[in-house]
Structure 1
Amino acid sequence: MRINMKSEDLRVAIDIGTTKICTMIARIKDKNTYEVINITTIDNDGMNKGLVVDEQLVSDCLTKSLENISKELRINIHKAFIGISGTHLESKNHWTNISRPSGMNSITQDDIDEALKIASKIDLNNDRKLLHAIPKSYTLDGLHGIANPLGMHTAELHVETHIITGSINSINNIQNCLSKSKVKVSGILAGPLASAEAVLSPTEKDEGCVVVDIGGGTTDIAVFDNGNVVHSKVLPIGGNLFTSDISIALDLDFNTSEDLKIKYGNIGPDQKNATDEISIKPRKMDEEIQITRRELGQILKERAAEVIRMISLSLDEPHLVETNINKFIFTGGGSKLNGFMNVAKYILQDNVRLAEPRGLSGITNTHNDPTISTVSGIMLWGIENKEASSHANLIKENINDHEEKNSSALSKFMKKIKL
């Protein structure tokens, strides 16, 4: 496939996950219109639970992904929006008092912009980097819960922001991997926010909900209430745990266990063909043995229940006591396990749904899947919040090279005729 357009206005989003690297290319048509033209996913090595443990391995995988896209679309990628996850991400809600002129004054947009700048200047440890300072609510002369104070009169102004920080070393490691692949970072989005950006509706954010993205090595969690994020967290658990359990219980290698999980895994109450047998060959045995789908499902069900309980326990925070949580929205590859939603509904005793990304045109039914929620959210966020410059340029064919090739081919043809 080659891009056929006059302008080179492209955006690139990259989700560097523990097990996969997912890259999305979108074409900007005009100010408010964009279209996804490519989604590429490849296996990733060199990461553990969202953290880089081998920069060269990650860079090699990233380079392979970008080269595949470059060959297919005939483009050079030089910048990208990226997502970042891992337990090094930390969040808190922070109140800031904004100094104002004496007397009752109307709040202008400049006042709000200045308030957010001041709120972003918080004291951090030397090993931490501020990623996001998101306004949660405002207080005017003691009146709490103001969502938008523009035009209102007040003598005192306070702003509450949701602060997300990350480890400088962990962030630098990701950036080094991109640098080795000759890609500059145009913006960094925390994983929990990326998933929410892609799958939540405005109504869900207003009414109160939890978005849970279960990836290969981590689970990203974000809580929304009254339209704003009020809590975010990353747990060091993911879909790899399901695969590891199969590997240990049945004495199989990791790849074989992953295949079993994907092909036959089902933990729902209505397991079809539960007594059907599956042939496996444990590493310490010379011959194949048979297990039933029900036996495989039991291994997975116990881990699924534990993962869901850990997600629930992570929400046991003082600042969430009065938060309205009306729904749990699950996404990510780990949530696709057959029957997972049934177990989640039973344990959480709340409304649940499995979510796919929304808000981007050009994604085919084949690609529109919970596994691309994070990269879709990164793209949406980047387009709406970051600079409007292309992340890639078209590879221009060298006319002289074509002429030389054609000339050489013609010469060979003429020699054959003479013979």
Structure 2
Amino acid sequence: MRVALVHDFLTSYTGAERVTKVLADLFPQAPIFTLLYDQKKVGQIFPPDRVRPSFLQKLPQFIRQRRRLLLPFFPMAVEKFDLDEFDLVISSSGAWVKGVVTRVNAQHICYCHSPMRFAWDWTHEYQKEHKLRGLKGFITNYLLNKIRVWDVISAQRVDHYVANSNAVKQRIEKYYRLPAEIIYPPVDLSRFQNQEIKDRGYYLIVSRLEPYKHIQLAIEAVQALPDKRNLGTAFGGTPSVSGELVIVGEGSAGKQLAKLAQNNPKIRLLGNLPDAKVAKLYAHCHAFIFPGEDDFGIAPVEAMACGKPVVAFAAGGALETVVEGKTGTFFTEPTVASLTDALKRLEANYQNFDQAAIKEQSKQFSQERFKESFQELVEDLLAEKRLKIVHQHANSSSLREKEETLIKS
């Protein structure tokens, strides 16, 4: 059986790319098709001899780095991938690559991180965040209208959808009118097994720095907290909390966040770091803050793997991973007041959080469980397809026999 993997962009190594890496390990002979590829950033994880980028890769780097300029060309680039030689196509899609064109008798399984949020449930917020008004707004809305039409049509090409959370399953059913089953993304818990767990008193965020992640909300909330010397006692909890916020990651909102945090020693933006250093930061943090709505959210699970409680916005995938009062606490409004109140509740109840119970919760989302579930899904779908072919062949043979009998009579 010839297998191909398809992923939107191999230009960074965050949650979606980690899923694709596990799929690549499950199918080691499968080439990986992608719209854009950055060998410097992910070449050691996805070697170039295995990656087949689209024709957009030939564009100058300064254009490739500005994806919004390429929006009109992504559908065409996806459809130009030649997948005729493959029996099974697995797309890891958060926007575009579920629209690939496959052979009639090929099986296409889409592991969907979400329907493209900038075109659907997040479209108005997206335009506000990027200040797309006037002529820019008019052009953007025109393009988004065309993209939505293509998105719904191309979504029908998938034979079987797998959602990474119930939140994404609901979006697939809402916008595509198609069923999906849930397999939670794989989290590499082995990274944290040998970590020495300490409490250095700081809050931690590990995230792409994009507007919709609402990192600015966490910065403003931490800046509004009492002086670090009085923080623990002010909230009625542990006096060891320093009130500092450590942020790991890069993204389009990086400069804005750096400006917001400047001259404030409570806030430290560290940029992208190697996995080993990030694992240590998880192991030594006081608690993890997850201020935005995400499709699933691997980072909170990584924090829980170290026994750390999570303060999360009560929406999206966090509702399926964080257990109120057991592995963390929620805030219900995207406001500084709501997040500050959640931090207050966390500190007041901090001694009641059990590290062992938090770690146990994270095991539901292990790589091993993902591999087992996904492999079983593939085998079941292929077996079902073979059975259908056998029945079709049997029915065809029966029809020919009847025709021959009629002719003879």
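Quick notes
- A value of 2.3 for distance in nm of label points 7 Å out along Cα→Cβ at positions 94 and 166, calculated from one of 1, 2, originates in structure 2.
- When relative contact order in percent (Cα under 8 Å, 6 or more apart) is computed for each of 1, 2, the one that comes out at 20 is 1.
- Structure (1, 2) behind the derived value 24 of percent of Cα pairs over 39 Å apart: 2
- When distance in nm of label points 7 Å out along Cα→Cβ at positions 222 and 246 is calculated for each of the structures 1, 2, the largest result comes from 1.
- Label whose coordinates, when FRET efficiency 1/(1 + (r/R0)^6) of positions 150 and 182 (r between Cβ atoms, R0 = 41 Å, to 0.05) is calculated, return 0.45 (choices 1, 2): 1
No lab work stands behind these numbers, since they all come straight from the coordinates. Keep in mind it's a predicted model, so treat the numbers as computed, not measured. Cβ atoms are built from the backbone, for glycine too; each structure is taken alone.
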